[in-house]
Structure I
Amino acid sequence: MEKQFEELIPHPEYPRGPDVAKAMMVSTTIPKLLSYTFSYIATILVGIFAFSQLNPLYSILHTIYNFEKSGQLVAILVQTGLGFFGLSGTMIMFSTFGICLFLIGYSIGCLFVWTLFLLPNDDKIHGSCKLRCGINFDTAIKMYNDLRVMTIVQSEFFREFISPCMHHVLAVVMATGAVYSVLSDVSIENRKPIWFIVTCLLILGVAWSMEFYSICMVAKVGVASRMFLSKMRRMKGNDTYWSEVLKSMLPNAINLELFTSVDSIKNGIGMKYFLNFLDRVTDYTVALFMTNE
């Protein structure tokens, strides 16, 4: 689709604007950071955790049978075997999770960048709007409708996975657990190892990045889509036909929410979803502290 869009641009050598360049940078930076986190940093931290006695598998097996009585060599072999088993399973999970993140990140980034590209620039001198790189009105509408089809296909595709639509639940659980663990460690005298705190902060960063990309970026796409439709109506002026057609068009957005409402279909995803994430993390963390007091 992107190759087709490039062919529709009459003057691809023209500058596309600083907003498009910034959108491209943001759309590529966050997925890359998440990819590097899962591929390198998380692998090292999980490896340290898996080969230590903090491994849940080690604790479960030790509860069933105290193999440490058989000698230190047996304990080391069991700990090493469980470490390899736990690390392998975790890496398979990370790989699957990374594929989902890549597909979602590319889809949202593509939609965000091309929606900003289609957004007409304001001509302050003549008081009108002008499309970028010499594209005409009909081409812009065609590209917008193609993006609309992509959003519908991608939304249904991600719903088949189910897990992408559970991003809010996963992010709230991850962030709440990380914040609670860090605050609990600060409030006690016997501090946990530094790598434990680093792991919690890493989990918190991953949860925040997931919600930022799946909510804030999608919300920005919705705002840009509404601005596009508004400016295109201004460009056509008194043309009744195109005015009615543009009024009937909906903003583009890849809906990753588990439940779809009429408001989200009509207006797209709003920033209130991200505020809900922050509120839930705060409330659940406070509730956990009050429960354990």
Structure II
Amino acid sequence: MQAIQLKEFGDENQFVAVEVAQPAITSKQVLVKQEATAIDPYDVKFAQGLMGAADLPLIEGSSVAGIVVEVGAEVTNFKVGDRVAASPHLKSYAEYVPVGRKSSGLIPANVSFTQAAATVLSGQTAYQAIEDHLQPQAGESILIHAGMGSVGNMAIQLALLRGAKVYTTASSKNADKLTVLGDVTVIDYHTSDFTTVVHDVDYVLDTLGAQTMNDSLKVLKRGGKLVSLVGEPDAALAETLGVEAEHIHMQGSGESLAELFDLLGSGKVHVNIEREVPFNVANLEEGHRLSATGHLDGKYVLTF
């Protein structure tokens, strides 16, 4: 099968096209023939060597959207021909990908493969942060960092659906794209310190980490809660301030994918697609380069 391997950690010029054997599946997996895969921030950081050691070369990538062509003996929730999406840790930069039965979700007819690939990792991360961990209620307030990022943008839409007042950090050039979503106050990170604008919010979703995380703890009201996607919060500082703080990891879930795709298919949320291009080394390298420099306002999707 056709695949693209990461040969060394480094910049975007470390990928090579290869022909490898079609992967075998376990009894609890299905084999998916890819129709689309997206480049996520995690993929870029992994390729740069920022996510820990790994034996190279390998096939990376973490979003799968395609058609089931083989079903494991213990799988009862999928059949050959089903349209499915999943977010494996690696291996999605390939024509065929094995995925787990519990972490995969059916793609409804009113959601395209491109939309599914662009949503399956970042959208699911946002969904679990907002719906499972923070759960803002109508009239409550939430600060969501990096509102034009794929996770932040979906999180804003989900929080608005719950009736929350949203603050977000973004460039002023993108303010109109965010305020059109609803009750959103945009804080230009180029010219403003968010701590001078935001005070006593109920929740924070931190997608940036480092000093931003500590500063974000300080804008919470007592009893408020911060969820971090990028590292462990300072527990001592949180205790001193009288707030909750936790670091979460997205757990692939067929249930959360079903709920997310229902919202996507009904038009209650949308995913921004920046580019949709054929799957090849040149396009993959371009996507990693653009993602690394932050010059994308939506997902970079590769189609098969």
Structure III
Amino acid sequence: MTVLSKRRVSIREGGRPIPLVPHVPLLSSAHQPWDGFLLEQHASRGFEVPKHDHSSILLSMQLSAGLRLDWRSGRGAGSAQVDAGSLTLHGLSSCDRSLWTGSYDRLLFELDPVQLERLTEGRFPGGRVDVAERWIFKDARIECLLKTLQIELEQGVPAGRLFGEQVGNTLAILLAEQYAVIAPGMFASRGQLPKSRLNTVCEYVEANLSRDISLSALASTAAMSPYYFARLFKQTTGITPHQYVVKRRIERAKELLRDPNISVFEVGIRVGYVDPKHFRDLFRREVRVTPTDYRSRR
């Protein structure tokens, strides 16, 4: 099944944006609430990409063997057989052309440079962040994060907006820390959220458990960038923002399940889980029993 969407992972040819891949993606996050990045999965025959430059940061990963890549850029030219897990990375300064021959079975991760600057606020001279052009390399951490996003997308984002954005932002930070053109400046690794800001965030979570809570919304509540907020929140509480939201949703669900007049399905809706199966599986993972069994034991 293919996905039709006007929003696509794109490059610039002669200053005009065009889709990087001429074929329709199998999967796309264009219709999901994830903010700051776009994920596509493709499975098609090879094709040629004309000379182009980039208006966003582009990371791609091959999912299977059977692909050959020939490329030419401002840094030189090369060719290679591409196996599963092989990555390519292009920054805002990249200008290249390429020929893909064989089975183009890839994940594409397009990162908005504004999002990356926001996530790395204060860590780069002048605030501008770019990554180095790299052809055919491997990074186990990047592979793990990309596959996590792929699975979430395949399953319809069951873990919710906050989890997907947290994974995407972690990937963005990793790219900046490991592959930036300019090495990031030192930053404080210790520190905690002021108590007043933590209380404000917690109050926001309690008031919005039935809604799709995003990392950017929590960070905005704390008046911080998403990266620093997530970092300080974990240093303060010992768990990530996503883990905290899940914990509070489960506790609220327990309270609601004590009321026999509220159906299990309605309980899931009230704590932000519109998919009954996902609610049941998550509740069982956290509490060791299903919502129905938990209610019967009260």
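Laboratory data are not the source of any read-out in this text; all were calculated from the coordinates shown. Predicted model, so just to flag it, every value in this text is computed and none were measured. Cβ atoms are built from the backbone, for glycine too; each structure is taken alone.
Structural remarks
- At a computed 37, 23, 23 (Cα extents along the principal axes in Å, for residues 12-75 alone), which of I, II, III: II
- Structures I, II, III were shown, and helix-only ellipticity at 222 nm (-39500 (n - 2.57) for each DSSP H run of 4 or more, over all residues; to 500) at -7000 was computed from II.
- Structure responsible for 56, 40, 37, with Cα extents along the principal axes in Å calculated and labels I, II, III on offer: II
- Structure (I, II, III) behind the derived value 3.2 of distance in nm of label points 7 Å out along Cα→Cβ at positions 28 and 156: I
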